Structure formats: C-alpha cells, structure tokens
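Got some structures for you, see below.
Just so it is clear, none of the values below were taken in a lab; they were calculated from the coordinates. Note that the structure is a prediction, hence the values are computed from the model and not measured.
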Structure I
Amino acid sequence: MTTPAYSAALEDRIAPEEFRRVLGHFCSGLTIVAGMSGGEPVGFTCQSFSSLSLEPPLVTFSVGRTSTSWPPIRNSGAFCVSILAAPQEALCRAFAVSGADKFAGVAWRPAPATGSPAIDGALAWIDCGVEAVHPGGDHLIVVGRVRALAAAGADADPLLFYRAAFRGTAA
C-alpha cells in the first residue's frame with residue numbers, strides 16, 4: 001500500500017465548518033480551568049484537556065488566543081483543572097461565556113499547592129504550575145506541571161461533548 005505524498009494544497013481546501021463537523025465525532029470531556037488574579041478567581045470552560053506525561057507529571061490544554069480569562073491565569077503562573085460531572089452542564093455553559101462574573105454563586109476551594117480554584121462537585125481536580133505555552137494556530141497550547149491532584153469520589157457520570165451537544169454516559 002502506498003501513501004499519497006503530502007500536499008499543503010489539500011489543507012487549503014478544508015472549510016472550517018467541515019473541520020468542526022468531522023472532528024465533532026471525537027468525544028471529549030469538559031473541564032473548567034481556573035486560577036487567581038488579584039485575589040479574585042478567574043476561569044473558563046475547556047474541552048481540549050488531556051494528560052501529557054507521567055514523568056514528570058504534565059497535562060496540556062488549548063485555549064483560544066482571544067480568551068480574556070487566560071492572560072490573568074497565565075500571569076499568575078498557576079491553574080487548577082476541574083473535571084466536570086454530568087450534572088454540571090449549567091456550570092460549564094456559564095464558564096463558556098465572556099465577560100460575566102463566572103464565579104458568582106459557585107462553590108470552590110483553594111487547591112493545596114497553588115491556591116487556584118478547585119470547583120466543588122467536580123469528578124476530579126488537577127492543581128498545576130504553568131510549565132510552557134506554545135503557539136498553535138488560533139489557539140495556545142498550555143503545558144502544566146502537576147503539583148497536586150485528587151479524584152473527588154463523586155458518584156456521577158462525566159460531562160461529555162459529542163457532535164456539538166453535551167452528553168452524560170447514562171443510558
């Protein structure tokens with residue numbers, strides 16, 4: 001079997017709508033990435049989170065270059081990722097909007113290593129320092145060094161995103 005030669009011209013023909021439609025077939029979990037800025041919590045919804053390395057323990061996520069929540073978190077040098085449970089869809093939606101007081105009425109506690117917000121009711125949290133930030137098209141690729149983490153032990157399904165819709169794993 002032969003592999004066709006790569007052609008940069010092919011990628012120029014991929015419409016953003018088609019790219020989104022096809023990649024929407026990949027199911028992703030949903031998280032909130034949060035940090036502190038001037039003594040106040042700041043955060044955003046993120047579906048591009050994953051583990052990166054066991055040794056050293058690293059995680060990664062991508063954030064849009066136009067995000068207004070990311071710069072203060074980056075400047076703090078630390079963040080906590082809360083892995084959302086299926087019942088947290090409304091919280092996920094609230095953290096996906098720009099300009100609102102996202103933490104109004106949200107229960108959270110300072111993560112032990114960095115003090116970044118860990119969202120109550122999440123399935124797990126991962127407390128990190130910013131290790132590196134790399135350019136990635138219209139996003140930034142963030143690498144975090146894990147300082148502390150825990151599974152909350154919540155008896156809930158994860159909040160998932162699949163084909164442009166929120167999903168739980170329950171039948």
Structure II
Amino acid sequence: MPILVELVPHDPSWAQTFSAAEEVLRKALGSCVLAVDHVGSTAVPGIAAKPIIDIDVTLSSLTDVPGASADLIKAGFEPRGNRYDDDVWAFLLRSSVPHLRVYLCPPANRTHERRILFRNYLRQHDEAAAKYSILKRRLADQFPYDGDRYTSEKSQFITDIVSKAQEDTR
C-alpha cells in the first residue's frame with residue numbers, strides 16, 4: 001500500500017528528540033559507537049520535513065554492523081536493509097513519535113560524509129535551505145504517494161549542494 005509523502009513545518013522539539021535518541025542508542029550499542037549525528041531535514045531549522053528523525057551512527061568498524069544490528073532489533077527497531085549497497089544499514093522505530101530512522105555506518109563512509117556536508121551547508125545558508133524546502137513541498141505535491149520518486153527527484157539538488165559544500169571546505 002502506498003504511503004503518503006507527508007511534510008510538516010519544522011518542529012524545534014526535533015533537536016530534543018534526537019538528543020534523547022542519541023542517549024538511548026549509545027547505551028544500546030555501547031563502545032563500538034564513534035559518533036551519533038542528526039541528519040536529514042529534521043536537523044535543519046526552518047525547513048519542512050517528514051516527521052522522521054534521521055540518525056547516522058558511525059561505528060568503529062564495518063565488522064561491528066552485525067552486532068549493532070542485532071542490538072537495534074532487540075531494542076524494537078525494524079531492519080530496512082542496505083538499500084543502496086553503500087555499507088549503510090537502515091532501521092526504523094515506528095513506536096517513537098516522531099519515528100526514528102537509524103543508519104549504521106562504518107567509519108569514513110561516503111554516504112554519511114555527504115549527509116553531513118549537505119546538512120551543514122543548509123544550516124549555514126538560509127537561501128539554499130529555503131530553496132530545498134520549496135523543492136520538497138513541490139515534489140510532495142507532485143508525487144504524494146511515490147516516496148521513491150520524491151526522493152530521486154531531489155538528488156540533483158542534493159548533489160549540487162554537496163559539491164558547493166566540498167568547494168567551501170577546500
């Protein structure tokens with residue numbers, strides 16, 4: 001059954017939800033955690049987002065993924081797989097409001113690095129954040145029950161912003 005692409009205005013409490021989730025994740029996953037990062041649109045103040053807190057958990061090694069996966073499943077997270085063959089494994093906690101989507105990442109993972117570059121650029125450039133929010137709303141209206149298309153149609157904008165962010169760090 002198709003699921004509605006639901007965007008809501010930014011909610012300042014998302015930062016607190018992330019902080020509470022970070023504490024739970026660090027406790028559940030233990031010493032293999034190098035970093036826990038709030039990523040995705042809920043991590044950028046002022047922009048519309050799906051009410052799902054996206055969290056990247058960087059582990060000390062790729063070999064930590066199976067154990068960490070088992071720990072997340074024990075904690076009630078639903079495994080969502082490694083959809084893009086990028087060594088990033090996704091998990092969803094539906095019992096949380098808003099939902100939590102956790103990604104287990106090995107160190108120096110390219111997908112994770114791109115997410116951080118994108119998030120930071122939008123946090124530092126209000127005009128780019130506003131353009132992204134407008135694009136997201138247009139795509140949600142255009143593809144209300146096609147989440148894959150909604151996501152794929154954002155990819156060029158994201159690639160352009162990541163390129164700008166990489167140029168800024170040089």
Structure III
Amino acid sequence: DIIILDIMMPVMDRITALKEIRKSGDKSYILMLTAKSEIDDRVTGLDSGADDYLTKPFSLKELLTRLRSKERRQDDFTPNEVSIGDVILNVSEQELVSHNSIRLNGQETQLMDYFILNEGKELSTEELLSHVWKNDEDANSDVVWIYVSYLRQKLQSIQSTITIDGIKGGNYQLVK
C-alpha cells in the first residue's frame with residue numbers, strides 16, 4: 001500500500017493526519033507532496049511518520065523514480081519481532097512465544113501483530129477485517145471471531161497472561 005498526502009485537508013492538517021495514520025497501526029508507505037520546502041518542514045514530516053517527502057513543483061519523472069525505488073525495497077515496514085507483556089511474536093517465523101512456543105498461520109500472525117501494535121486499544125470487528133482480511137471479500141465477522149478464538153486458545157496453550165477481550169461482532173482488545 002502507498003499513501004500520498006497531497007490534498008487540501010479542511011478537517012485536519014497533513015501532519016495530524018499522518019500521525020493518526022501511524023497511530024492506527026497502518027504501515028503503508030507514505031509519500032508527502034507539499035509546497036513546504038524548508039528543512040524544518042521536511043524534518044517534521046519525516047519525523048511524524050512519512051517515508052518520503054517531495055516538494056512542489058516536482059518532476060513527475062522524479063516521483064515515479066521514487067515510487068519504483070520503494071517497490072525495490074525488501075522490507076514491509078513491520079518489525080520482525082513485536083512483544084507485549086510476557087509474549088513475543090516473531091512475525092517472519094510465525095511463532096508466538098511465552099513460557100513455551102507455538103506456530104501460527106498467516107492470518108493468525110497478522111491478527112496478533114495488529115493486536116500487539118494496538119495494545120490496549122479497542123478494535124472493532126470492521127477494523128480487524130479491513131486490516132487483516134483487506135483482500136478477502138468473503139471474510140466477515142464470523143471469520144474474525146473464529147481467529148480471535150484460535151488466538152485465545154494459543155495464548156492459553158503457551159501459558160501467557162495476555163488475553164483478548166471482546167464479544168462476537170463487537171470490539172476486541174488485547175489486555176496484559
């Protein structure tokens with residue numbers, strides 16, 4: 001995913017929008033296109049979560065080159081290991097570790113990663129669907145409930161103190 005911030009934003013400024021995007025756990029590549037060309041403006045944009053910054057007027061050729069450069073990158077802007085409380089999730093190995101370890105499938109790994117990145121935050125079923133099952137048109141609230149149930153069982157099997165609160169079709173929250 002690529003997000004290009006280059007619009008007039010009447011509700012909030014670009015920096016606030018950028019911070020909100022990152023705060024939500026979205027790891028999309030963000031390129032800021034702006035007329036603000038001072039060093040302090042660029043530093044603020046990059047420090048607020050932008051991955052690249054291009055000032056107007058810009059060459060379309062340069063923009064396309066930057067996007068091609070991004071495509072060549074191997075990483076997906078997600079740390080390999082994330083943790084909360086007594087749990088460590090190794091994303092690339094799809095392994096959940098506490099007092100012992102267990103393997104997860106791809107969807108479980110993505111869901112657990114999203115929960116950890118949004119520690120303590122209530123996440124709606126719709127939000128989980130849009131972040132974890134974004135390309136699966138057949139996914140619904142039942143699928144989310146099933147995968148949350150799988151993760152609950154796996155957290156229990158590795159003797160973690162971490163739990164996932166929530167009810168089917170409602171909000172879910174990872175709790176230490």
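Hey, helix-only ellipticity at 222 nm (-39500 (n - 2.57) for each DSSP H run of 4 or more, over all residues; to 500) derived from one of I, II, III reads -16000; which structure? Structure of origin is II.
Assuming 4.0 is mean projected area of the Cα convex hull in nm², for residues 52-91 alone as calculated from a single structure, say which of I, II, III it is.
Details: I: 4.2; II: 3.0; III: 4.0.
Only structure III yields this read-out.
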